[in-house]
Structure 1
Amino acid sequence: MDFQNLVNQRESTRKYSDKPVDQEKLELIMEACRMAPSACNSQPWRFVVATDPAIKDALAQASFGPLLRFNKFAPQAPVIVAIVAEKPKMIASIGGAVKDKDFYLMDIGIVAEHFCLQAADLGLGTCMLGWFDEPKAKKILNVPEKKRVLLLITLGYPAKNTLRKKIRKPADEIWKYNSYQ
C-alpha cells in the first residue's frame, strides 16, 4: 500500500470482530515499533502485549471512566497493548532539560504511530487510549511502581471494512510557509 493510502486508511477503530490477531502480525507490528526512531536512539519504551483474555479484559475495564463509560468498545478488541515509558539515555534527558522539552514523550508518540500504521497496513484496526486508570493498569501488568504506562492501544480486526469520512481542519489552518502568521 502506498503511504498516502495507508494514512487515509488508519483510523481509530471502535468496533472489532471477534477474529483473533495472528501471532505473525503481532510480531510484524512489534518489529515496526522496534525500528522507530527516538531522540539519541534512547528507545524509551517497553510494550506489554495483553493477549490473555483475562488480562486484556481487566485492562479494558481499567479504561472505563468512573462516571461516564469511556472506551466501552475496548473489551471487543482481542489485544490491548500498553506502552510503558522507560528511562531515556542520559544525553536525551540532558537535552530535554536544556530545551525544556520532553523528548521521550515525542518518542512515545512516534512509536505509537508506527504501531498503528503497521497495524493498518496489515488490515488491523487500532485505537489509542489515553483515558485509563494507570495504577490499575500497572497492577494488572506488573509494571514497576516508578514506571509510567502512557498509552493503551486496542488492536484487532475492524468489525466492518468501511472507513469513516475523516473530518479535518482545512489546510490553511494547519500549515503556512515560512511564517506562522
Structure 2
Amino acid sequence: MLISIMVLPFAMVLICFGGILILITTGGSILYSQNRIGKGGVEFKIFKLRTLVKDASGDLAGMTKNDPQIFWIGRYLRRWRIDELPQIFNIISGDMSWVGPRPERPHLVKSFGTLHKDYQIRHQALPGITGLAQINLPDATPNDTAKKLPFDIEYVGKANFFMDLKILLKTIQAIG
C-alpha cells in the first residue's frame, strides 16, 4: 500500500488528464465502476476511466482492440493503460493489489465456476491490475478463461515479491 500512496500523485495527474480528454471529446461521466469478485469471493466496485461510448452494450463490450464501442481517445487511454489507474483507489482500500488474477463480474464468476472446476482457486489471492495471465495472454477476453485459468492458478500457488516484480516489469515493457 505504501507504493500505491507514493504513486498516487503521479497517477492523479494522468487520471485528471485522461478525464479532461474524456470530457472534451465525449462529455458525460469520466469514471466507470462495475461490480467484480475479489479475494474470498467478496464483491467490490472496480473503478476505471470510461473508454466506451455512452450506450455501450454486450458482455464483451470493449474487449477487443477494434471494438467500435471504444471511442477514439479511449483507444489511447487503453493502449497506455491510463484507464486502469483509478484502480489505485481499489488497492488503497484493500480490494485489489498491483498483481494478481484480474477480477471478473459476478455473473461471469458464477458461470465460470460451473464450467471450470478449479476456477475458485483464483479467489485465494487479491485480484490485481495486472497478472500472470495478462502478460502471457495480453489480448485474452472472458471467452478465453480456459486459457487464462492455469496462469491464475499458477500465480496463486507461487506468488512472491520477485514474481510480482517480474510481472510488473513485463507489464511496463508491454505498455512502452
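None of the figures in this text is laboratory data; all of them are computed from the coordinates on show. Everything quoted here is computed from the prediction, not taken from an experiment. Cβ atoms are built from the backbone, for glycine too; each structure is taken alone.
Here are the numbers:
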{"quantity": "Given -11000 for helix-only ellipticity at 222 nm (-39500 (n - 2.57) for each DSSP H run of 4 or more, over all residues; to 500), calculated: source structure among 1, 2", "calculated": "1"}
{"quantity": "Comparison of 1, 2 by Rg/Rh (Cα atoms, Kirkwood Rh), for residues 85-148 alone - largest value held by", "calculated": "1"}
{"quantity": "Structure with the greatest value (metric distance in nm of label points 7 Å out along Cα→Cβ at positions 133 and 165, set 1, 2)", "calculated": "1"}
{"quantity": "Which of 1, 2 leads on relative contact order in percent (Cα under 8 Å, 6 or more apart), largest value", "calculated": "1"}
{"quantity": "Test item: Rg/Rh (Cα atoms, Kirkwood Rh) calculated as 0.94, pick one of 1, 2", "calculated": "2"}
{"quantity": "Which of 1, 2 yields 11.9 [mean count of other Cβ atoms within 10 Å over residues 141-148, calculated]", "calculated": "1"}
